[in-house]
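Every number in this text was worked out from the coordinates using simple rules, so none of it is lab data. Predicted model only: the values in this text are computed from it and were never measured. Cβ atoms are built from the backbone, for glycine too; each structure is taken alone.
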Structure P
Amino acid sequence: MRRYVPWLLPILVLAAGFASLGDVGAGPLVKYAAYFVGAIALPGTLLLRAVWRSTGNWAEDLGLGSVVGATWQLIGWAIFTALGWQRWLIIWPALVLAGFAIAGRKYWRITDPKPLPVLWTWGLAVSAAVMVGATTLGVMAYHPMPPNGEAYYPDLLYHLSMVHELTRALPPETPQVVGEPLDYHWFANADMAAAVDVTRLTPMVVLFRLWILPWLVVALLVCATLARQVSRTWWTGVLAALALAAPQLFLLVDTSVNLAPPVSLLSPSQTFGMIAAVAVAVFLIDLLFKGGSRWLWLLIVPIAIVGGGSKPTVLPLLVAAVGLAALYLLVTTRRLPWRLIGTTAVLLLVGAVTFLTVAGSTSGSHVQFLAVLKSLPVYTAATGDTTQPGAGGLILPALSHGAVLGTLSLLLGLLLTLQAMSWAGLGVVGRKDVVAWFLLGAMVAGWAGYLLVDHPSVSESYFVYTAAPFSLAGAGWFAATSARKASRPVPIAIAAFVLSICYAGLLVWVRGVPAPSTGRQLWFSTQLLLAVLGITLVLVLAWRLFFRQAGGGMLVVLVLLSTAPISSLLQSAVRGDTEKAPTYRAAHWWVYPDEAEAALWLGQNSAATDVVATNTWCRPAGRPAPGCDARGYLVSGIAGRRTLIEGWAYTNQAMAKQGEGGLRYTQQPSPWPDRVALTEQALTAPTPEVLQRLRAQYGVRWLYADARNGPVAPALDQLAVLRHSIGKVRIYDLGE
């Protein structure tokens, strides 16, 4: 029982969080928990043990098993959805449970138990409680579900539109452009759609409230498993889990748009893809370097496909990991490592298949060194460069224009604070172990993508986020090796924590010191960061020379992983809430109550496959096209219906136009101007012929007319049936 009691902590925090939210009752929570355990975690764990083995404990088995179970569920979802049998999807996991109940009873228990220390359980349970608490009390409270809010982050409504679509058909269509294939990495949304099919809960509740929570716990478990696997030390798993959870504490004292990376609520594809990448890494290490069974290929290939279909960053990291390990073996043994070469080829093939079919959202990307710096709010002030993401040549324009000091300050600040988690594992460099080079390959690929890719939405950050678990595993390994050589690891840990508090306090103080210019402020901050790094190295050397004690690596790792989250907490405590608002209230993404209520009515009173013509493609409401922000997802998102044309910003066709006319891709004119013109004509100057064309050519059944986005002709009352009217929104039925 000592091993089960700690897990009550995240459950109690979860209950408190949802009681605070007040928009989801106990019924949906229990139903979704039963679904995840019965249809994902348990079938996946049984399959894991049958194909591979047990890790020796239930926690790690359930973490890896959940990834296996989700992969199995996605296979079933694809089959059942393609056949139109979505409502019977529960049969798919039930087949696994029934099969193991009849012919695989030995897999229901662990035949060779290898329990982890109770402290490991407490460490993971506390990390899970922090993650769940920060999510429910922080980010979920900040993002209310429609129609309870007044503004909605557009990506959430975009993902909501895909969840609706993926409950309808396979292959899916783009909800905003009916008839066009969905060109996006939508596997995380398909996982949500499978949950909707089985639980009968609404896509809105699943996306906004339920889906992310078990996957956050799974993320902690699989990252802890990878760390323990490579270091062969139990507490490195706790270190990895705490490193992922600690930055989320900021959400308990400050409002924020999102979870702290590498996990994300607003990008479920990042969370789902990263988990798949780590699970594949665990299996690859066992297969390639620890004599694992060849049956592991039955897990590796499908989960790699899931990872590639969830995030385009996953396969490049895995390819680089195996590839660098192969190169290391080639150099050290002077023999071709055929197993690793073959594995690299398989991963390249999987990457090519997913990139050509479901990668999506990669248009408009270019190669530019240090392009990621353009995402920083102080970039223009520090360098004078106003170049948009996705433009500017191979070298960052700030460097070409001579703004070297400002660029260097930004880069060092980024490396030493924002991304310390993703390079803390570089301590494995030089280790004579092929697994170290496997981890290093993933880290190198992550940083290469981060520093070289120039994406219109700065999505190159996802490369380094996906590499973070590999870095944490390497950092834990480095710290564990250092701790084994030290006779006093506990004092070292205490010293690291005290140093982290001191350094975090210095960072907060420096940020509050007035400076004549942003560039000088950045340079001053960078000098302090370098001084702090130098002081740490001096302390490590002094410890080694004067006390004849090892453990410097442990000290450095703990300082790196602790300073940034402590700094965030101190800054919030000193300066208070940076957002001020208790909920997301961005005026740009304001949705009026009548708009949301009308969209919900439409979703409840129309068929799932009905098509809607609407003028809601722009945000904020009332801003005319072209030049508006084309991320309006009222009908495709909140109503969950396919549209003739709605927000086109995230289509590859629009992203490919990044920078044309000096405009971002979000402000480009529609790649389908004929659909825009036809919609405007139907709403402002309708004729029987125009409405008939909508019905015959595009299958449009409904008109959602929002007077905030343009005039609505009174003649529509005679040409179509007015079915609903609220505020400035009128909904018309064009008939069968």
Structure Q
Amino acid sequence: MAALTLVSGSVGLITLQNPPVNALSSAVRQGIVDTVQRAVSDPQVKSVVICGQNGVFCGGADIKEFGKTMLGPPLVPMIHTIEAADKPVVAAIEGSALGGGLELALGCHYRITHSKARLGLPEVTLGLLPAAGGSQRLPRLIGVPAALDLITTGRHVTAAEALKLGIVDQVTDQSTVEAAVKFALSVEVQSLTSRRISTLPCPCPADVDALFEGVMQRVRQRGRGAIAPVACVQAVQAAATLPYAQGMEREQELMATLFTSGQARALQYCFFSQRAVSRWSLPSGARWDSTKPNPVTKVAVIGLGTMGRGITVALVQAGLSVVAVETHEQQMMAAQRAVSGMLERLAQRQGVPLALDRVRFSTELEAVADVQIVIEAVFEDMALKKQLFKQLSSLCPAETLLFSNTSSLDIDHLAAQTDHPQQVVGMHFFAPAHIMKLLEVVYGPRSAPQAVATAMELGKRMGKVSVAVGNCRGFVGNRMLMHYLEEALFLLEEGSSPESIDQALKEFGFPMGVFQMSDLSGLDVGWKVRKAQGLVEPGQMSRVRQGRRYSPLGDLLCEQGRFGQKTGQGWYLYDPAGSRTPRPDPWLQRFLEQYRARQGLVSRRIDSEEVLERCLYALINEGFHILHEGIAAGPEDIDMIYVFGYGWPRHRGGPMFYASQVGLARVLQRLEHYHQLHPDVPHLQPSSLLRQLVSSGSPPIQRWKEAIRKPHSAL
């Protein structure tokens, strides 16, 4: 797992061998220990270069070993041995040096990197901290402020930034190993006293206490309850205030707390789940590994409103040629200016050439005739979309794939308008489409596996986390969200306020509460959907619609012209006009009091625990229905949809993972309790799958798929 060869007469070249990223498995660590010992004791070897096989230095710890009995030599003493060597050790960094890989490089005396390599300490994204000396060495090397930035965010840096920060000593466009060997030869006789980072003083600004106080405040605010970023700050503070040995002890103490935490388990679950959702399968048996996507070079986007513009930009950023169609001339001109501006700003920010030549604007629908994919992004109206798909079916060749950006409409109905329904798939983007990472790929019973594979691959090219889901109203995300929103409204009716509900949800970890989110999205958006569903009765306060409890509060606000931020009034007041800061609105408080009085509702005090249980457990319960129906293939699909599309706090793993952590029996018991209190709310009646899992002993989340496929007696 680590091979030693002698090159250029006196340089011992150690090559890490553990594809694909040369992770520091127990075998690799043992190989490093053995080869370093041989190199240091070999009189022929005057200096050492450590590199990775296949153009990658080291991707860090082997995450598959987490939670298992530790085998092989520990990482910390291994790195200390390298640093203590009396012969120069040079890290030759190609591809990436991440996590333990960068910590290994920091233990070397010099670091040479390829210009395209990326470096970073991303442990915080897994609920951990760099605990092989990274939190102690990096501040000593580049200073406290820069180290805090890298360690608390986990962001990767380019070779150029790493050189500027002082992480590496040299950047090359040529062979990194050759450059490192040449460098090693040049330093064979130089003193290593100043090259052992652990022996260096930690450079601190004069106002270091104020610095840590400010960073801690920002980290707590940004982390929304995540404990790993806080521990990272504490570890760097130890580097700044304690001798190295004591700082290492503090680093290990903090790591021990994090390693066994529920948040670390949640974040590591997200890490694996994000990869798992790309390995999709269909009810027909078609799979990701047996279905080849169609080649795609040219895509059309029809409808250049907010979503269409974002989709166009995302496609251009992915290197595709785009035909952007808007049939109304005035709207076309506005869209062209908006898209051009977005692309210009992105090019400036990323330091890349402007890609305006990749997009062609047109007011003619016929312009889409020669593309491989058409993405429809017109207004969310079934009649309009049906008409468009009928036109596209006659305009486009039979092999053209027709994708609809719809958030809830029936894909099967759209497919039925075409001569080739197998070519139709839903691509539910999330606004802003060029920024948000989630993409729901919606297949119907007639969708061809190649069409699904092509949509998933297109999403990947656009940098999306693509999740394949079945067709139903609202698909996965919005179907679950509906009950989350309904429970929030019911809580308002019963005595709560938008501020207290939102505060409970933000303390849980959401970036914003349900009512602030509604104001941001626009209350009129949901109002139009409810009108289309026949739920809205203008001027009526009836609390029963279509045989079930219904809250007309949102409809009544819309009838007052209160659409949220866009009108300066919604669930909150936004003053001055155009402000994005929500403020409690005395008018709304009076409105709610009058509403309750007319309905004969007695206001009561509702605590944050009830807010969370009713909103979150209603959402989770619908997730179990979705699993039972096969709309989502597994809990990880639901969880990644909510983490990447709906702001679910990543350190809580997603709604289904959260249910497994709370305890399925607890979720079932509380749902039963609330359904008994509110028998007119069907979504509080526990899912049969949830009951089945509890009666089977609440198996771990990894075994839920077995429960869906088998009777509970087999578990």
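The greatest value of FRET efficiency 1/(1 + (r/R0)^6) of positions 37 and 301 (r between Cβ atoms, R0 = 41 Å, to 0.05) among structures P, Q is that of P.
Compare FRET efficiency 1/(1 + (r/R0)^6) of positions 21 and 621 (r between Cβ atoms, R0 = 41 Å, to 0.05) across structures P, Q and report the one with the greatest value. Let's see the in-between values first.
Working: P: 0.95; Q: 0.55.
Looking at the calculated values, the largest one is P.
If Kirkwood radius over Cα pairs in Å, for residues 141-212 alone computes to 14.7, which of P, Q did it come from? Show your work: numbers first, answer last.
On the way: P: 12.6; Q: 14.7.
Derived from the structure labelled Q.
When helix-only ellipticity at 222 nm (-39500 (n - 2.57) for each DSSP H run of 4 or more, over all residues; to 500) is computed for each of P, Q, the one that comes out at -18500 is P. Each of structures P, Q was scored by mean count of other Cβ atoms within 10 Å over residues 93-100; the highest score is held by Q. Among the shown structures P, Q, from which was the value 90, 61, 61 of Cα extents along the principal axes in Å calculated? Checking each candidate, the match is Q. In this comparison of P, Q, the computed figure 9 for relative contact order in percent (Cα under 8 Å, 6 or more apart) is attributed to Q.
Taking FRET efficiency 1/(1 + (r/R0)^6) of positions 61 and 277 (r between Cβ atoms, R0 = 25 Å, to 0.05) as the criterion, the top structure among P, Q is P, with the largest value.
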